[in-house]
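Visitor: See the structures that follow.
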Structure P
Amino acid sequence: MATARCCPADCALRSDWEDELRAEKEMLSGDSVTELLRYMKLLGHPLRLNIVLMLLKRDHCVCEFWHVFEEPQNLISYNLKKLRDGGVVESYYRSNHKIYKIREEIAQVIRKITASVPGI
């Protein structure tokens with residue numbers, strides 16, 4: 001059972017409070033937190049988030065994003081490049097069309113996050 005603690009003085013009865021806080025500090029400064037921050041920054045842009053949400057359903061080409069978002073094609077391409085460089089999406093060619101898809105490991109995480117969001 002967790003106990004409410006607000007400062008070291010409250011933890012005087014516990015000898016390991018410094019170790020616990022040191023471990024938390026190390027966790028917060030680790031590579032996994034840096035990686036999470038990088039993904040959150042990438043998905044913090046509304047257009048990029050919407051692109052990723054569309055890609056959860058199926059693969060799309062730029063012209064489909066252009067039709068849905070009614071944004072200039074170069075803006076969509078720029079944001080797709082950001083997502084690709086960030087490791088969120090991949091691309092492949094079908095005929096003469098460049099098709100974008102979300103990386104499966106990223107899709108799994110986003111599906112878990114959005115599972116409780118109605119309509120997504």
Structure Q
Amino acid sequence: MRGLHLTADLYQCRCEPRWLTDAEALGDWTRQAAEAVGLDVLEEVARPTAEDGSVTAVLVLAHSHVCLHTWPAQRAATVDVYLASSRADMSAKARGLIYALVNRFAPEWTEQRSLDRGTEGE
């Protein structure tokens with residue numbers, strides 16, 4: 001169950017407002033970004049989650065996931081990328097995808113974290 005879990009909290013996003021409120025556009029773009037780095041998407045769900053236009057988008061991957069949540073009133077978003085694999089190419093894919101997702105929102109600043117999951121030999 002080795003894997004890499006990357007998170008990013010995005011503040012004062014300078015992207016077009018629709019990227020914080022348009023569930024369909026955000027879900028489609030997120031899927032395309034995942035596929036562009038070579039990931040196979042099993043399922044995509046993107047839905048408005050509140051009256052303020054907030055959106056949650058989730059990609060289900062084999063033993064992995066990508067999640068985005070937006071807060072338009074605060075011009076904020078969170079991004080979560082988890083890829084289960086110890087292969088170096090999967091780590092590069094995870095880092096490439098989070099880079100693309102963060103850049104989509106163009107935040108003034110971010111707080112990013114990286115967590116190696118599991119232990120050697122698992």
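Readers should treat all values here as calculations from the given coordinates under stated rules, not as data from a laboratory. If you're wondering where the values come from, they're calculated on a predicted model, not measured in any experiment. Cβ atoms are built from the backbone, for glycine too; each structure is taken alone.
Visitor: Which one of P, Q has helix-only ellipticity at 222 nm (-39500 (n - 2.57) for each DSSP H run of 4 or more, over all residues; to 500), as calculated from the coordinates, equal to -17500? Please list the in-between numbers first.
Guide: Values: P: -17500; Q: -9000.
Matching structure: P.
Visitor: Comparing P, Q, where is distance in nm of label points 7 Å out along Cα→Cβ at positions 21 and 93 highest? Mind dumping the intermediate values first?
Guide: Numbers: P: 5.9; Q: 3.5.
Ranking P, Q on distance in nm of label points 7 Å out along Cα→Cβ at positions 21 and 93, first place is P.
Visitor: Also, I was wondering about something else. Among P, Q, considering only distance in nm of label points 7 Å out along Cα→Cβ at positions 45 and 85, which has the greatest calculated value?
Guide: Details: P: 0.9; Q: 2.4.
The structure with the largest value is Q.
Visitor: While we're looking at this one, here's another question. Comparing relative contact order in percent (Cα under 8 Å, 6 or more apart) across P, Q, which structure shows the greatest value?
Guide: Q
Visitor: From which structure (P, Q) was FRET efficiency 1/(1 + (r/R0)^6) of positions 29 and 61 (r between Cβ atoms, R0 = 35 Å, to 0.05) calculated, if the value obtained is 0.30? Each step should come with its number before you reach the end.
Guide: Working: P: 0.30; Q: 1.00.
The correct label is P.
Visitor: Something else about it: For which of the structures P, Q does the calculation of mean projected area of the Cα convex hull in nm² return 10.6?
Guide: P
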